[in-house]
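Participant: As structure tokens, here come the structures.
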Structure P
Amino acid sequence: MNKPLTKTGRIREMPYKNIDFNITDGLACLTLNRPDSLNSFTTDMHEEMRSAMTRVENDPAVRCLLLTGNGRGFCAGQDLNDRAVKANKNAGAKNSGAERRDLSISVEENYNPLIKRLANLPMPVICAVNGVAAGAGANLALACDMVFAAKSAKFIQVFCKIGLIPDSGGTYILPRLIGAARAMGLALTGDAITAEQAEDWGMIWKAVDNDDLMDVALKQARHFTNQPTLGLSLIKKALRASIDNTLDAQLQMESNFQKEAGFSDDYQEGVTAFLEKRTPVFTGK
């Protein structure tokens, strides 16, 4: 059972087995923690991710989420061994993990909801890619709002290597980040792209030295915990909607969101602090 909020509003590290999770001073840190398997996803890991995301969504003190991985990889996508073991148990047959199956069940029950929840969080989501990000792991990272990657990290759309298509939002996110031609090339070849090339292409925010990754990501995440969270949430919504909106629809959205932001406590504090020539103290409201 997950531990409840303490009197100080903090949540201690959760007793999870496949992830590490804690919330301190408005910052939620979620670390994928299956380093021996490059943090690849299992059914149990998905269950723990759902639990952690629920805590983030329901804790009003959280103003930023930082996602990273433990060990030498960020996430290698789906653990095919886990899928094979469960298939063998269900079918009672050897090697049934390689048999035909309805993969949409796993996509719709596990990956799609996770990507949607990350995209819809009313706060900045930062990803620190500490190593290889492959398959669903790559698209999990790219679904976040800001991605920092160690210079040794690589992004790989490995789906084509086993006859599958990029899921977890890959076919939606990639062309919008890097254009149709580059997205098509990466998806069809499964070639690896370095962190520095990903930055150059506009796929991620910044590539940083390996030893500096967590310091840089944490600094940015902690900065967001002191910023006008409602306004940042509206920025996220507006920019994500702009990809598919008409100009008229987007202008109307900007007007609606500006109205909402103008009535916020943070806007009042920001203007007052500017006039008083002091540092604003935002509450995220």
Structure Q
Amino acid sequence: MSARRPTLVFSLMAFGYAFLYVPIVSLIVYSFNESRLVTVWAGFSTKWYASLMHNDQLLGAAWVSLRIAVMNATLATILGTLAGTALVRFGRFRGRQALALMVGAPLVMPDVILGLASLLLFVAMEQLVGWPAGRGMTTITIAHVTFSMAYVAVIVQSRLVRLDPSLEEAALDLGARPWKVFFVITIPLIAPALAAGWLLAFTLSLDDLVIASFTSGPGASTLPMVVYSSVRLGVSPEINALASILVGLVTIGIVIAGVVMQRRAARAM
């Protein structure tokens, strides 16, 4: 019985990894396919990568998605950090339950509801105050920040709960101002949580399709929107090439992060 258990565990693990990564490997392999048919191998070629460099629609959508993702991640990290700090460090105050409810609501709210609510809000604001004028990168970014900051707030809360408050109290006793304690003591201590929140917000924004579809306008199509509309008419090998480049960039980032963490662990020992 004990001999069968490792075999079963290994088999299940192999099946799980294959289920996750075989489609990605297949996508990368077929990005070097000579044929335009993505399911028929006709020989090795890199022409689709060269063709991608001249596809203004895909490259423009990728640039728009990256700009929105960076702005969203930065704003969501700032607002999520402030919200998480308020919920953990300020004890009971008037409106705390309402703040906690509003921060947690986007975590369980369906994307369709968030997208529709954001669209109705932007339309009402445009009619009342004239801003935002139409839908575009601004409205997509605001909508993304709305749900991304909730994830950042949860990450920051979990880190602050485990943080020893005596370090901040010692700085206050020595005469430091509260804002200086926050920026000089608290922020460096929760820096890993902030980095994790930023990366998560960046990924959520870059991957979003539903909310962006509700809040976008002419000239502000994100990469998931363009890919989805293209897939409905048939998968282009250029999409495989773009996806392979993104997978490569993510892999490089993961490797760099792993090396940095390993070196820090070695120094700590």
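Read-outs throughout are calculated quantities, based only on the coordinates presented, and are distinct from any laboratory measurement. Computed from a predicted structure; not experimentally measured. Cβ atoms are built from the backbone, for glycine too; each structure is taken alone.
Participant: P, Q: which one has distance in nm of label points 7 Å out along Cα→Cβ at positions 50 and 74, as calculated, at 2.5?
Facilitator: Checking each candidate, the match is P.
Participant: Here is a follow-up. Comparing structures P, Q by distance in nm of label points 7 Å out along Cα→Cβ at positions 18 and 106, which one has the largest value?
Facilitator: Checked P, Q; max of distance in nm of label points 7 Å out along Cα→Cβ at positions 18 and 106 sits with Q.
Participant: Further question: Of the structures P, Q, report the one carrying the highest value of FRET efficiency 1/(1 + (r/R0)^6) of positions 122 and 170 (r between Cβ atoms, R0 = 30 Å, to 0.05).
Facilitator: By FRET efficiency 1/(1 + (r/R0)^6) of positions 122 and 170 (r between Cβ atoms, R0 = 30 Å, to 0.05), the leading structure of P, Q is P.
Participant: Here's something else I'd like to know. Computing Cα extents along the principal axes in Å gives 72, 67, 37 for which of P, Q?
Facilitator: Attributed to the structure labelled Q.
Participant: If helix-only ellipticity at 222 nm (-39500 (n - 2.57) for each DSSP H run of 4 or more, over all residues; to 500) comes out at -13000 when worked out from the coordinates, which of P, Q was used?
Facilitator: Working: P: -13000; Q: -25000.
Answer by label: P.
Participant: Once relative contact order in percent (Cα under 8 Å, 6 or more apart) is calculated for every structure in P, Q, which label goes with the largest value?
Facilitator: On the way: P: 15; Q: 31.
Looking at the calculated values, the largest one is Q.
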